[in-house]
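Participant: Next come the structures, one after another.
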Structure 1
Amino acid sequence: MGEPEVHRTVEAVWRMESGRVIAGLTAMLRDLGQAEELAQDALVAALEQWPRDGVPANPGAWLMTVAKRRAVDALRRRQTQDRKLAELGRDLGDEEFTPDFDAALDEPIEDDLLRLIFVACHPILAPHARAALTLRLLGGLTTGEIARAFLASEPAIAQRITRAKQTLAAAHVPFEVPAPAERAERLASVLEVIYLIFNEGYSATAGDDWMRPALCAEALRLARVLQGLMPEEAEVHGLAALLEIQASRTAARTGPDGEPILLNDQDRSRWDQLLIRRGLAALDRARALGGDPGPYALQAEIAACHARARTPEETDWARIAARYAELARVVPSPVVELNRAVAVSFADGPAAGLELARALADEPALAQYHLLPSVLGDLLAKLGHHDEARAEFERAAALTGNARERALLLDRAAACAG
C-alpha cells in the first residue's frame, strides 16, 4: 500500500475512532482540551509510522493504545500528582494508594463515549457551537472541514470551538451521563444537534449547493452510534429512523447539474432501499419501546409514509396531515403548521391548504422564512392565481440564502408569468 493510500486509511480510521479516543482520554485526564491534544498526537504518530511499518491489524485499538500511553505519561508528569495521591490515601483510611495505569489502557470506553456526547452537546452552549464541537470531537473533522461545511471562515469556527470548550470548563460541566432528573432535557439537546447537522447537509441554508452529503453522512453515523449506546431510548431510534429515510432520497434530490428536484418529481427508483429498510426497522424499535411517540418518531412516521409510496399518487396524505397535527400538539411550531398546510393541500385540496398557510402570514417566526411564500406561491399557482403566485415565488427567492434554491424559485416565478 503506497503512502497516499495509507494516509487515506489513517483519515478514514480517524473519522471513525477519534470520538472514542478523545472520550477515553477525557475519562482518564478529566481535561477535554488536553485529551484532544493527545488524541491529535496519536494521529500524527499514525501518519508517521503506518506508511513505514504498515497499517496495524486493529488500527482503532492502535490509536487508542498510543493515546492512552501518552495520557499515562502526562498524568505521571503532573506536578500535583503526589498531592492528589496523598489526599486519596487519606480518603481511603491512610492506606497506600497507587493508580493502576496499566489497567487504564484496557478499560472499556463505550460509557466514556456516551459521556463525551453529552458534554459536547451540553445545552449551556448555543446550538451551532454544539454542532461545531460535536463534529470536531466526535466526527474527527478538521476546523477547515467544519468551516467549509457551514460556509464560515476557519478562524470563526476555531474561535467557536475554543469558546465552547472554555464555556464548558468555566461551568465545571462534569464528564458524566446526566442524572435521571435532567436526562430528558440533556438527551433532547443531543438529538437537536444531530438533527441540526443533518438538516444543514440535507437542505443547505446558504451557498451554491443544495445539499452537502458529507454532513448528512456524519449526522447519520452519530445517530447510529447513539442507537448503540442508548438502545432503550425510543426517541433515539425515532431520530435514526427519520435520518435513515430522509437520507435514502439523496441521489434523487438533485439533477445532473446539482439543481434541486422536489419530492413529487423525484425518480423513486433511485431511493436507497437499504436505508429505507434500516429506517423502518428503527421506527419499529421506537414503537416497540412504548409510550407516546416523540417529535422525531412522529416525523419518522411521516417520512415512512413517503417511503412506502411507490408513486406520488399512492402517498397517504390524510395520514401525513394527521401526524403533523399530532406533531403540532407535541411541539407547537409555525413551521410544523406550515408543513401541515402542505399535507392538507394534498389531502383535501389546495384551497384548504392555502387557508391554513395564509393564517400563518403574521407569524413573527416566519417573517424571514422563505418556505412560507414558497408554499403560498405553489398553492396559488395550483388554484390558477398566477400573478399572486409569481409575487410569492419572487419573495421566497429574495429570502433564501441558497443559490440553487433561489434559481428554482425564480424559475417557478417565470413559469407563472409565462
Structure 2
Amino acid sequence: MKMAAITASAPGRIDYYAQSLYPSTTTSAAFKRGTGETLPGFPSQYEGERVWTGSKWLDPNLEKSYIVQIDKDDLLEVENALRHFQGLNVPPGLLSRDTFPLPKGLSHRLRKVSQDCYNGRGFAIVRGISPDRFTDEENVLVFGGISSYIAPTRGFQDVHRELVTCHVLSEDMRPGSKEQNLRPAFTNGRLAFHTDVGDILALHTLGVSDTGGETMIASACQIYNEMAESRHDLIQELAQNWAFFHSQDYYTDGTPLLTNAPGDKLVFQFSRLPITGFRSQGANPTLPPPSEKRLEAMAKVEELAWKHAFPLPREPGDMAYINNLCLMHARSAFDVDEEGNPLPSKRHLVKLMLQDPELAWELPQHLGWYLERVYGPNQEDGGRTEKWQLSVKDESLPDGRIWAGSGALSNG
C-alpha cells in the first residue's frame, strides 16, 4: 500500500517514516566484533521474562496469562465503584483505591498487573468493560479508577505539567490540521518504535479502526541481546548521550538511551522524532546533524523491533498496561485509501502514564530529571494538582472539541 500522501517530508530532511536512515553500509562492512566484548556496567546478555519475541505471544493458549478478564460480577462492582466516586462529588484527581472501592478478589487480580509490568513480561491487558456501557466521561473515570489499583501515581503528559490524560485520535482530516504541527500519534500514519516518558504506559481503547491501527510492542532486552551479539558498535552508540525531547518542548543533551538500572534492569528510552522531525517541522535546529553511525543505530533498532514485535490484541474497552522503561511500542497505519490518504476513523485511545511506588525501579541519578518531570510536584508548596480531559468535546471551541494531544510531551 502506498504511503506517500501521509509520509512526505521537506526536501533535505530525514524522513521520520524511513526504514533505512543511513546512506551506505560502510560501517556495517567495517565492523568486527571483539571476543567477549561487553558494554561497561551492562551484562553481556539479559535474561528473564522481559526477554521475548513476539512470536511467543501469538500462541492463543497464552492469552489467559496476560489478559485479566472482567466478568459480569466484576463489572457490577466496577459500576458500583464508579457510582460511589460520582456520589462523592470530587474532582477526578482524587481517584484512588479509597474513592473507587473494589472487592479484594478483583483488587488482587489488578495488583498482579503491576507485578507483571515491573517484574514479569512487561505488559498485560484488562478486558471486559464495554465503552457502550458508560458515557465518554464515565469511561475515563473507570479507566482512572481501575488504573489506581495497578499503579496509583499518574504522570504529567503535557509541557505545562498539569494534564494527566491524553486522547489519542487522528486529526489528519480536521480543518486546520496543517497549522497544528501534528505529532505522529495524531495522524493515520505508522508510528516508528519509541518510548514515551513514564514507567507504565496505559492505553484504554474507546474506538477501533476499520483497518490497521494495531499497537505493537517489542522487548528492548531482546533487541539489546541481538545487537550486543552482532553489532556491539551500535550498542556503544546507543549508550552515548542523545537528545530525547522534540524542539516544541525542550531537550536534554546528557541522557544516554541505554541504562542498566540496579538488578540488571534495562532501561531503554528512545525516539527518532527529535532527530528526524515530522512533516513540515524539522528536527531541533540546535542539534548537530546525526552521524552515519547514529542513523544506522536508529535504523537497526527499528528493524529489530519490527522483527520481534507483538501486535496487542484489541477489543473496544481493552485497557493495556505496558512497561515503558523496557518495552518499545509502535503502531501500524490505519484507515487510509490506496494512495495513503487518511480516511475518517473511529480509532480513539485514552492514555495515562503511571507509576507504582511499591514496585518502581531504582533509576540512576542521571534519570532524576525524568522522575521529577513526570511524577514530581507541580505546585510551589510541593503539592500536585491534576488536570483531566474526560472527553474530547468542548463547546467553547469552534468545532466543539479539543485538539487531541495539544501540548503533549512525547507522542511518537
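FYI, it's all coordinate maths here, none of it is from the lab. Just so we're clear, the structure is a prediction, and the values are computed from it rather than from any experiment. Cβ atoms are built from the backbone, for glycine too; each structure is taken alone.
Participant: Hey, distance in nm of label points 7 Å out along Cα→Cβ at positions 50 and 378 derived from one of 1, 2 reads 2.8; which structure? Walk me through the intermediate numbers first.
Facilitator: Numbers: 1: 4.4; 2: 2.8.
Going through each structure in turn, the value belongs to 2.
Participant: Comparing distance in nm of label points 7 Å out along Cα→Cβ at positions 274 and 314 across 1, 2, which is largest? Working shown, then result.
Facilitator: On the way: 1: 2.3; 2: 2.8.
Across 1, 2, distance in nm of label points 7 Å out along Cα→Cβ at positions 274 and 314 peaks for 2.
Participant: When percent of Cα pairs over 32 Å apart is computed for each of 1, 2, which one produces 34?
Facilitator: The value was obtained from structure 2.
Participant: Now a separate question. Of the structures labelled 1, 2, which one yields -22500 when helix-only ellipticity at 222 nm (-39500 (n - 2.57) for each DSSP H run of 4 or more, over all residues; to 500) is computed from its coordinates?
Facilitator: 1
Participant: 32 is what came out when relative contact order in percent (Cα under 8 Å, 6 or more apart) was calculated for one structure; which of 1, 2 is it? Intermediate results must be reported in sequence, preceding the final value.
Facilitator: On the way: 1: 10; 2: 32.
It traces back to 2.
Participant: Please compute distance in nm of label points 7 Å out along Cα→Cβ at positions 282 and 306 for structures 1, 2 and give me the label with the greatest value.
Facilitator: 2
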